[in-house]
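Presented below are the structures under discussion, each in the form of structure tokens.
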Structure P
Amino acid sequence: MRLFVAIALPVDIRQMLCALQGGVQGARWVDGDNLHLTLRFIGEADGVQLRDLDAELSAIEFPAFETAVCGLGTFERRQRVHMLWADIEMPPALTALRERVEAAIMRAGYGPEGRKFKAHVTLARFRRGAGTDIGDYLEATNIFARGDFPVRSFSLYRSHLNRDGAKYETLFTYGLRDVSA
């Protein structure tokens, strides 16, 4: 099974981001139910590895915190846009939680993440690069891509790949301490 760890987005943030979907040539938009903030892609795992991952992730103790969607951006490959994303503010708490998740995954027997972490929510993918309208889209919509949200938990997900795109299944959810009480 193909696994990753992510933060689920509140309904209002998913709705806000879904409202921005459209108007870009060649975009394959991510289904609103699949919008999330990936903390760590793990990859393939069997039942024993899943049990080890769950044990390590469930041992993480961390306070709840706030972050925000703070704009839109793109990733490029060979000077072509291949992904449109919502940028996520990086408070120290998000960085620290990401580091704890990474350490837990390594204790479960996986190697370190091979790429630098960039907090984002994937909104759309492009097969052969975005149309020429991506710049106009970013200029028109960036002002609307803002919103604070609480982070009260993170989850271990399973990704089911099919020809219509991926579907994500929540396997385990790990609560963060409520510091407001």
Structure Q
Amino acid sequence: MLVTLGINFWVMNFEYQKGRYLQSEILISDSLHTRADIFTSFSVIITLLAMKLGLPAFLDAITTMVIALFIGYAGYEIIRHNSAILCDTAPIVDVKKIVDIVLGVPDVKTCHKIRTRGRPDDIYIDLHVQVKPDMHIDRAHKISYAIEEAIKKTLPEVTDVVVHMEPKERE
């Protein structure tokens, strides 16, 4: 059990460090799960030693409750760390930067209804762009691709851009 405890401690630290470096919620979550395993193993060792020393048997029940609390807390931490991603929380809150990029593409009149979601290293963007109402669909399609390319070039963490083209009412 001591060897397993040592290995799990090393795995937990390694996963957590790599998870932070790679911005991987999966690795960070698994490190939290491994941490619960460490607490569980440590609790079992302490209980075995206590029983060997002749301490009361009800310590086993108390240890079981403590282990359940460790596991519950690990589950809570995993949910807390991942709920923002699962709920499509916006990873880019500064939409002005996106608007500036989009308005830099020729023939774009306005940009609105910007929505971002995903992980910090895997962002999806949906946005609406207005162009001249008499613009040919081929030209609008090329503008859409230019917008996607400009955003991905400026913001490398963006992996997908969906552009909804709309006619701009004549002023």
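All of the numbers you see were taken from the coordinates with simple rules; none came from a lab. Note that the structure is predicted; figures quoted are calculated from it, not measured.
Tabulated results
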item: Structure responsible for -21500, with helix-only ellipticity at 222 nm (-39500 (n - 2.57) for each DSSP H run of 4 or more, over all residues; to 500) calculated and labels P, Q on offer; result: Q
item: Source structure (of P, Q) for Kirkwood radius over Cα pairs in Å, computed value 20.0; result: Q
item: Origin of the derived value 16 (relative contact order in percent (Cα under 8 Å, 6 or more apart); candidates P, Q); result: Q
